[in-house]
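Please go over the structures that come below.
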Structure I
Amino acid sequence: MNKQHFNSIDYRIEEMRLNLNKAGFRPLDVMFTGVTGAGKSTSLNALFHKKIAKVGYGCDPMTMTLDHYKLHGELRFWDTPGLGDGIESDKKHSKKLIELLHKTYPMQGNTYGFIDMVVIVIEGSNRDMGSTYQLINDVILANIEPERVVIAINKADVAKKGRGWDDTKGEPTSSLHEFLEEQACSIQSRIKSACGIEVKRPIFYSADKGFNLDVFMDAIINAMPEVRRNLMLHIA
């Protein structure tokens, strides 16, 4: 879907409101993470239809702190530092991510996780997949249930160094689309091989080109939890 015709602000909002009413909490707090350069900030800007997060180019990381942005009353995104900037930086950033995943609030004698879901943004060109799998396996899946995790492949337009992208239509050609489908299946398979956990098959999109932003939002909304994240039950 072309970005000029997609309004994420109102997209399936009544459905989200009904789901959160049943779950008994709001807003839905979603951690937004990925390696440096994956396009987390660009993706947030595309969803908000304005510049809310600073974008880094090349190897220059812009997100060094934990910032949050409310799309509307039902959905809040937490932008986080990316991994892949060096061993010491990765240790520091991983610690911040884990601390956020273990941030809690009490209610009626239970302890609930503040973060309800995680969106992991992967760069379509497959750059630095080592850091990506470290993030997924050691940081995210080790600290939150896999059904609360959405993996999204950004920069679909540069997945094969730009070959196979149709600028006229604003979408991948059939050959590039097939490549992206294979890439999504491969990532899903590698995660299962690495940690024995089955995650939902990643979706692919391009924040810069506005391609599949509706599919991106669908993945988030479809993965909305039906209950609060009970950390006491999870630990038990």
Structure II
Amino acid sequence: MPLNRPAKFDLIAFDWDGTLFDSTAIITRCIQAAVVDVGGAPPSDEAASFVIGMNLQQALAHAAPDVPPTQWKAMGERYRHHYFQHQHDISLFDGVLGMLHELKARHHWLAVATGKSRLGLDEALHAVELQGIFDGSRTADETAGKPHPRMLHELMAEFGVEPERTLMIGDTTHDLQMALNAGCASVAVSYGAHSTEGFYSLEPLLIAHSVSALHRWLVANA
């Protein structure tokens, strides 16, 4: 337990893509390119962005219902090919690094719960020099894809934190549903992959329309 326990949440878990990392547009284009590469009809921007945050195979199958299961593995390989060509084009949203440093100074444990692979997350963390900021992380390929609550269950167990002392922050309904499934509170951000219409029924404590708004709320309420 932190020496100076935060007021409400000991553990704050963040989604990665579209929440901390400004990657939604590139991921959407990579999904579309991967589907076309294996002979599928390119999904719309809305359909491709909707699946961000899911386990990769699950996401691609959902975005490309006309692609047979025999092509899913190849489609995943093509997605990785396109993504790794562009991963260094992606950057943190403005204000994210300062927000994380302040939360760390306020004795919150910070974690990442992402649909990315372990390899992809480790590469991203290295590229943006975030070593030492996050106390823990879980990825879809080593646990279970969202909205299954296993990522949060494992993180809470790792730090000995109760669900009511855990906050999940994400840009998709998958993130918010995962928090509900784990018994945790959530905050949504509107600047990522999903539109806000789907957020309300999942009862986030806040829908933040910018990183600065999220930062202010966390300082005041977390």
Note: Cα extents along the principal axes in Å at 56, 42, 32, derived from one of structures I, II, originates from structure I
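Among the shown structures I, II, from which was the value 3.4 of distance in nm of label points 7 Å out along Cα→Cβ at positions 41 and 145 calculated? Walk me through the numbers on the way to the answer.
Working: I: 3.4; II: 2.1.
Traced to structure I.
Please state which of the structures I, II yields -10000 when helix-only ellipticity at 222 nm (-39500 (n - 2.57) for each DSSP H run of 4 or more, over all residues; to 500) is computed from it.
Numbers: I: -10000; II: -12500.
Answer for the origin of the read-out: I.
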Mean count of other Cβ atoms within 10 Å over residues 17-24, calculated, reads 13.5; among I, II the input was structure I
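Once FRET efficiency 1/(1 + (r/R0)^6) of positions 121 and 185 (r between Cβ atoms, R0 = 25 Å, to 0.05) is calculated for every structure in I, II, which label goes with the largest value? Don't jump to the answer; show the numbers that get you there.
Values: I: 0.85; II: 0.60.
Across I, II, FRET efficiency 1/(1 + (r/R0)^6) of positions 121 and 185 (r between Cβ atoms, R0 = 25 Å, to 0.05) peaks for I.
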Re distance in nm of label points 7 Å out along Cα→Cβ at positions 105 and 193: value 3.3 computed from one entry in I, II; matching entry is structure II
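Where a number appears in this text, it was derived from the coordinates with a stated rule and is not lab data. Just so it is clear, the model here is predicted, and its values are computed rather than measured. Cβ atoms are built from the backbone, for glycine too; each structure is taken alone.
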